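Trainee: Take a look at these structures.
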Structure P
Amino acid sequence: MTSNEAKFREVSLLLEGRGVELDLHRTEYPEIQADRLEDVVDAALGWLAAVYGDELVVDDSGLFVRGLAGFPGVYSSYVYRTLGCEGILRLLEGIPDRGATFQTVLGLRKGGENHLFEGKVEGTIAQESRGSEGFGFDPIFVPEGTSHTFAQMTRAEKNAISHRSRAAAALAGHLTRRGEAR
């Protein structure tokens, strides 16, 4: 479950090639206030299972900026909607540490159990927004080992290294080991 259609498309494409098919359900649900994405996803799985049954995948992602003590982190969606990329760039003015981690936690609810799969990518925050691909904070995040933001990469380039693709690979691997995907 996600209310972000771009996230859904990204995860669906990543899992589709691994024999996992997802359906999008748009729904509002209470999101707990927590310091860790894992806690947010685990709580969402429990709440949504009561409404939708026992086969669910939930995505939550965050941008954790070291020079801002991990902010926006679990509040990334709200911060993006209210401050956007330019707001993060303004907050970083004069702060030398622009290191950041993009993290995704995918939660799977199946057989009455929650399983969490994490993907991370290290990088830095650019000096300005660059690129028009992707969504969210993609225009300001430069993954380690590249000089381009996620928004300057093709979908294939981003998916080869992204936090979401790493979490999706872990989820697909879990399902494959259980014989539930190819």
Structure Q
Amino acid sequence: MNDIEFLIDTMGDTVLINDVEHKALITHSNVTSHEERYIHTIEEIKQGDSITYDNEKYLIVTESVTKRANKYKALIRHCNYSIEIPGATEEVMMTDDDGNPIYDRYGDEIFITVETDPISIYTIVDNKSFAISGNQLLVADNQIIVTVQDNQTNRDKLQVNSTFTVMDSEWKVKNVDKTQKGLLIITCEINT
């Protein structure tokens, strides 16, 4: 075992990376207006990975493509809000005990929407500007920037013109930026 592996194994914390337990060394970054830290791991980590550390949610906001001194290192930022999105799934409507589906007049199966438990999406919400890797986005007073992990659920639920509630206001998605691999950077406007 090399020195880095020994250090992470003995001094590191148990964290969840995308809900899977791993050992990682968490260190402080510069003091900023946001809770940011560095994560060091032996296992590969990527921009957009969800980190649970000390019962708090973070997102990796920088790329970590190659190892640095036999470890991966990235900047994590605290998710300052959680958005509750109504859960729903489509199921084939059944007619009899044999499970035969109902068909419409065109021969297509008829689906019904079944409401499920709400989905919590951990987010980084900024109301003035947001910067990743030195690129800064400025927004108007009635807008926010919401940064989330790029996954299928978030792509489906946070599309242009969809709405959600956060900070006691309803917001409408105006733009979804997918240029930062692993992250969705969403510009939202207050819904009037």
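Where a number appears in this text, it was derived from the coordinates with a stated rule and is not lab data. What you are looking at is a predicted structure, and each value in this text was computed from that prediction instead of being measured. Cβ atoms are built from the backbone, for glycine too; each structure is taken alone.
Trainee: Which structure, out of P, Q, was relative contact order in percent (Cα under 8 Å, 6 or more apart) calculated from, if the result is 15?
Mentor: Working through the options, I get structure Q.
Trainee: Work out the source of 16.2, 52 here, i.e. which of P, Q gives that when Rg and Dmax of the Cα atoms in Å is computed.
Mentor: Clearly, the read-out refers to P.
Trainee: Compare FRET efficiency 1/(1 + (r/R0)^6) of positions 50 and 82 (r between Cβ atoms, R0 = 35 Å, to 0.05) across structures P, Q and report the one with the greatest value.
Mentor: When FRET efficiency 1/(1 + (r/R0)^6) of positions 50 and 82 (r between Cβ atoms, R0 = 35 Å, to 0.05) is computed for each of P, Q, structure Q gives the biggest number.
Trainee: Given structures P, Q, which gives the highest value for FRET efficiency 1/(1 + (r/R0)^6) of positions 98 and 114 (r between Cβ atoms, R0 = 41 Å, to 0.05)?
Mentor: Comparing P, Q, the top value of FRET efficiency 1/(1 + (r/R0)^6) of positions 98 and 114 (r between Cβ atoms, R0 = 41 Å, to 0.05) belongs to Q.
Trainee: As an exercise: helix-only ellipticity at 222 nm (-39500 (n - 2.57) for each DSSP H run of 4 or more, over all residues; to 500), calculated from one structure in P, Q, equals -11000. Which structure is it?
Mentor: P
Trainee: Can you rank P, Q by mean count of other Cβ atoms within 10 Å over residues 74-81 and just name the one with the largest value?
Mentor: Max of mean count of other Cβ atoms within 10 Å over residues 74-81: Q.
Trainee: On to the next question. Using Rg/Rh (Cα atoms, Kirkwood Rh), for residues 106-161 alone for the comparison, can you identify which of P, Q gives the largest number?
Mentor: Top value of Rg/Rh (Cα atoms, Kirkwood Rh), for residues 106-161 alone goes to structure Q.
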